[in-house]
Structure I
């Protein structure tokens with residue numbers, strides 16, 4: 001009986017790990033496809049692909065103006081290297097939920113090095129959309 005319970009426990013743990021790995025992969029893909037829109041200067045579509053929470057707190061026009069200004073200063077992305085991913089349920093200043101905090105070390109055209117943080121949020125069981133995006137300049 002103990003052997004059967006142990007086997008069932010292992011199976012359930014593997015199942016949970018597989019589900020979480022699949023979820024993380026979907027979040028990562030949402031972030032990567034969103035970054036392509038940013039890199040291409042398609043700020044209208046990048047705003048549309050942001051989470052509903054962002055739409056409620058920031059207008060499309062304000063998003064586009066900020067993105068145009070920031071990218072004009074930085075220039076085009078020359079390189080972007082994945083640095084880290086952290087799955088979390090809380091992000092300061094955002095509603096509780098399922099988040100994947102992704103960080104990339106990036107180099108921009110104007111010789112600016114930066115740490116980019118993209119934070120996808122699970123809106124439904126199968127849908128992830130970017131909730132936040134930060135660029136921290138490195139010296």
Structure II
């Protein structure tokens with residue numbers, strides 16, 4: 001059951017925790033939290049939004065790995081991922097603090113998770129059917 005847990009819901013909770021708990025609004029997502037001087041002389045800075053998006057990409061990687069599983073559990077995983085995407089979409093449309101580029105990027109990552117999960121499942125199913133026909137000839 002724990003393997004069916006949709007990881008992208010963590011990003012929804014983290015975003016809401018930062019937005020509501022810390023009171024970060026659209027203007028503050030770009031505020032610098034860390035910077036490093038580069039050898040080129042440029043200054044690389046990391047904002048709160050950059051950090052949240054990087055964490056989302058990290059979790060998206062594991063979600064896509066999970067989507068390659070075969071079986072009944074993968075259907076539950078796809079269903080839960082779809083519910084998380086719908087949650088992102090509803091919050092984006094109805095909640096003022098969700099109207100940021102960071103939130104939209106996280107929502108798009110969740111959409112990619114849903115599309116990748118269904119695409120991998122469909123592709124795997126067509127290979128199984130083609131393999132079954134090839135063995136009978």
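All of the numbers you see were taken from the coordinates with simple rules; none came from a lab. Owing to the predicted nature of the structure, the values given are computational and were not obtained by experimental measurement. Cβ atoms are built from the backbone, for glycine too; each structure is taken alone.
Name the one structure among I, II that relative contact order in percent (Cα under 8 Å, 6 or more apart) of 22 was derived from. Before the final figure, lay out the partial values.
Working: I: 22; II: 28.
Derived from I, not from the others.
Using the calculated result 0.90 for FRET efficiency 1/(1 + (r/R0)^6) of positions 39 and 119 (r between Cβ atoms, R0 = 25 Å, to 0.05), pick out the matching structure from I, II. Could the numbers behind the result be given before it?
Details: I: 0.90; II: 0.05.
Source structure: I.
Given a computed value of 11, 34, 26, 17, 8, 3, 1 for P(r) over Cα pairs in 10 Å bins from 0, in percent, which structure among I, II does it belong to? Please report the intermediate quantities before stating the final value.
Numbers: I: 11, 37, 30, 12, 6, 3, 1; II: 11, 34, 26, 17, 8, 3, 1.
Label of the source structure: II.
Work out the source of -15500 here, i.e. which of I, II gives that when helix-only ellipticity at 222 nm (-39500 (n - 2.57) for each DSSP H run of 4 or more, over all residues; to 500) is computed. Can you show the working numbers first?
On the way: I: -15500; II: -22000.
Value -15500 for helix-only ellipticity at 222 nm (-39500 (n - 2.57) for each DSSP H run of 4 or more, over all residues; to 500) corresponds to I out of I, II.
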